[in-house]
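Quick heads-up: structures coming right below.
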Structure 1
């Protein structure tokens, strides 16, 4: 028996419009990568590698450069799925690999920040980074668990792309701690929104 679910919130239309705009801007690059027969899994691994590099840079205290590398990694994260659809090379393993490496990439970046703050004797900032990591991972887990129950769960204030943009941009500006505050609060709210969404959907 399929669990009934609510229709996606209207607020998601803004997110969809933002995604469509980004993909429109990247369209020439997506087509070129497809023509060159670049494998989507290759793009996924490149994005993951850049995220690991960003994590190391954060750990060493080079926040501005780390933010730039993180933003570049986010670009590859946006490209892999688009190239897979454009070249008709979508696969279950590709989707699994993408989701798994996304979680690893995000965790690595937060670990890099935690290491930097801990080594600089800034325990409260290290705690903040840990909280941001916890709720960032929870937002993704909540969606995956809901979809495992056949409940669409693309709801919430701040998805992964938004977290990448916020943390990378504020790091480039030299304000990684402020970026962490925004990510932590946004991820906490998103987690709560998804829990409430699933609760409503399963009670109908």
Structure 2
């Protein structure tokens, strides 16, 4: 468990630097997100790279990941309508999240999400964190702890909709990894494609 403490502290600090409203960072959000993903991926490689064995590249995994991303997009589309009806603050908070795109070209954002940020996040949170906790205790504990931490690191934006989005995504990908730990490749594809869809291709 000790080997998880430093990576999780690093994730909390990096997400704080990216999302907090008090510190003006010299780099834009997308540069910081890319660097953060690279740091966490490197830590996952250096500390325990056994998750690589769970990445079984296949056409089935590719299509499964794309399908899961589309289903998740649909869940968010419905969720956005329901939340906007229930909470007056919901749509303005969602617009604030999309406002983060203003600092960079959508082509650049899409490429970073698809090829670096999405894959790095999924490898770190499911492949490294959830896998490690599940091996140390149980698969259910691994799922619950990873979900809670994944949601909490987004707290620094003080945006209820962002936290809920992280929890929904973390729940879906976490359950999928809990049930099919050898399908990490499909989850990497799903995370990368969903990020690109929701931020660039079909914003909600």
So helix-only ellipticity at 222 nm (-39500 (n - 2.57) for each DSSP H run of 4 or more, over all residues; to 500), computed for just one structure, reads -27500; which one of 1, 2 is that? 1
Determine which structure produced the value 13.4, 41 for Rg and Dmax of the Cα atoms in Å, for residues 30-93 alone, calculated from the coordinates; the candidates are 1, 2. 1
Across 1, 2, mean count of other Cβ atoms within 10 Å over residues 70-77 reaches its greatest value in structure 1
If we compute percent of Cα pairs over 26 Å apart for structures 1, 2, which one ends up with the highest value? 1
Who wins on relative contact order in percent (Cα under 8 Å, 6 or more apart) among 1, 2, i.e. which is largest? 2
Can you say which of 1, 2 returns 28, 40, 22, 9, 0 when P(r) over Cα pairs in 10 Å bins from 0, in percent, for residues 142-189 alone is computed? 1
Note: FRET efficiency 1/(1 + (r/R0)^6) of positions 126 and 150 (r between Cβ atoms, R0 = 30 Å, to 0.05) at 1.00, derived from one of structures 1, 2, originates from structure 2
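Bear in mind these aren't lab numbers, they're just calculated from the coordinates by the rules spelled out. As the structure is a prediction and not an experimental result, all values here were calculated from the model. Cβ atoms are built from the backbone, for glycine too; each structure is taken alone.
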